[in-house]
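Structures are listed in the sections that come next.
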Structure 1
Amino acid sequence: MLEHLGYAGRRVVVTGCATGIGREVARLLFEAGAHVHGLDHVPTDLPVGAFQLTDLRYQHSIDAAVDAITGPVDALFACAGLPPMRPQIEVMTVNFIAVRHLADQLLGRMTPGAAIVGVGSNGGAGWRNHLAEIRELLATTSFAEGVEWCADHPASIANAYGFSKETLAVWTMQHCAATIAHGVRLNCTSPGAVKTPMLDEIATVAPAAAIDAVAQPIGRWSSATEQAWPLLWLGSPLSSYINGVDLPVDGGFRAGQTLRE
């Protein structure tokens, strides 16, 4: 059933492969015949081709994971993320700075026609309101500089989860010209409310009404599998002319918000 996606025999890297959306992405890719190299800070019981314990808060851990990946890479799925309740610097680091660093480190070994796909959030839909600050962060050129910028701008990252996802969206649109020059497409998705361990964690501190509000107009949370399929499509040859897109996968929430503005 999955042969048409074109992943058979291809080497793919999936961050956050132990839980949530990343787990579903890794599972479906394995079923599609891909050689899955999974990265996560906790072990996984999925039958992936290779697995590396990786703490995305630290550059040395990411670099060690990259060194352990042998051969060319056909796709990177950056699915790992931290929820809003974690320390702001950690959220910024894992949700954006680590994504950029990992993508940069893998780009040179990615094959023509390869793809990088990130997982953003509807929480990043307000990037236009913070574009000046986002451009400052994107002007940093290394992992350490990115972390330092965040440490020096506490007001900008006060809502670290939202700002990290805004930055991911803008980076995707801005950086896609550089990656496509290497034959590599760069896109991201922006999920709405997804039934994952992260949402369960958020639900312990956020009002239920606030979470339910982002499940409109479809009226329900999505499953991790419903989020995984668009990611696989964006990473496959089937979307070979799609580049620089932030794709809402939210049951129509962003569309409804846009019409209210």
Structure 2
Amino acid sequence: MAFDPEAVRAFEHARWQEAAAVYETTFANATKPFIAPLLDAAAVAPGMRVLDICCGPGFVVSAAVARGAVVHGLDFSSAMLAVAMSREPAATFDAGDAESLPYADAMFDAVVANFGIHHVPRPEFALSEAYRVLRPGGRVAFSFWAEPSDNIAWKLVFDAVARHGDRAAARTPVPGGGFGTPAQCAEALRDAGFGDHSTKQVSAIWSHPDAASLVTALRTGTARMAAMLEAQHSDALYAITADIAQNVERYRDGGQLGVPVAAVIASGTKS
């Protein structure tokens, strides 16, 4: 299957429109621990003009507002923006595409994206646009999920699907890019013109009462992972959930499962 950016955009848009209503109660607890390190990497401080691209329901925007920043949030999902606007009236929200930002050159002091860049059909376009709208000396920072070996929630699912299902069952559009390693992040930042780039892996714990809660969060609050799980035959999905339930017990602490998750935060400076 050939790469088709419009097919990727349509797939991602449909998924995030659907996830918006339940994101806060499903997947948000996996992404929230990485907000503070992301804003730290962008050196977000009082009075700064900050843009959050792929802002989703606005949790990063709210955190930046709490730091005293003047914040714009941008997303292509009207459903996500509706949630964001209802929960953060102190920010400005715009509908738009991360590959073609509707802002003037050198408008912002920092541009951030929490688990958004890798969902864009062409991440290199998004980084080039981030560079354009940053003032000289401004910072960009973005996060993406670490390798499954460090990101146990993902490893549990991928291993279970490999044993009982089909990872290619969803037949989703071929992604245009993304970031599999910190080295790829550094290269992408260099290619976009950023200097003083760095990457840092950050770990957190994602709590769940049981394996079913973990699977439900991934099925309702993500895009490609959700599509993969939904495409499994019902018998296979039952076996996958049972496999996860057996292997996740090693992470139980009292009444809760504390599943390790990890992300890489990459950042750079516009020279």
Structure 3
Amino acid sequence: MNGARMKSKVVAILETRIGAHLAELVTRRGGVPLLAPALEEVPDLDPQALQALLSQWRVEPFKICIFQTGVGTRTLFSAAAAANSDTELLALLAASTVVVRGPKPAGELSARNIRIDMRAESPFTTETVLAALAGVEVKGFSILVQRYGATNQALAAALEARGATVHEIATYRWALPADTQPLVDLLQALGGGRVDAVVFTSAVQMHNLYAMAQKVGSAAQLAGHLNRSIVASIGPVCSRTLRDYGVTPTLEASPPKLGPLLTALESALSGA
């Protein structure tokens, strides 16, 4: 690997969970990482909500269960285990059609020997989940959706339009990190033109960056500041959100994974 391909360019990283790993990969490629975690995944599964879900499930079984994220899937099973309800949850799932949105929830389910009936194709979006279910009759079905950090209104609306009843179980929520100073520092660096590239690995990072910009009074300038940099997007969902805020992605990973994202970023920076 050529360690100078990124030519000492400053690369802002908004990722939290694997931010340090991503920063190391940027450093190996000759870049200078600026780590500014933009979100925190806060467990948000009320034990009473879990018991209410299981009670409802016994009476009116969910014909389809859709798992959207790895962390949410893990949180659901951890909460069930803490309530001594994990055996029941596994039995109820065995009678349902299990659908996964991407490799992370698939990994969590496989680790528990749970049968996966349908998998959304890359790039693992709401659209590809709906495409996977396009040939399945859902009219009159009760469908359980493991919520990620926010309600997936597009998924629920599309399934309800086909006659299904959708129930979401909240397992965690997105929040700003406890320490927001790195985000403030990033906003100042963007304003000063000291950032060469910004890496977005989820749509919520843009939401939270904008929320922080509102707090410090720079929201009106944020899109312009970002558009002066190379903006790297992990995939189409992230790119759509960036455009909603007036930010034009310079590149989008294909497929939506870190490897292709870094390769595209390296190419863009080596020519900058």
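Assorted remarks:
- Among 1, 2, 3, structure where distance in nm of label points 7 Å out along Cα→Cβ at positions 84 and 108 as derived comes to 0.9: 2
- Which of 1, 2, 3 yields 18.2, 55 [Rg and Dmax of the Cα atoms in Å, calculated]: 2
- For 4.8 (distance in nm of label points 7 Å out along Cα→Cβ at positions 164 and 188, calculated) the corresponding structure among 1, 2, 3: 3
FYI, it's all coordinate maths here, none of it is from the lab. Model, not experiment: these values are computed from the prediction. Cβ atoms are built from the backbone, for glycine too; each structure is taken alone.
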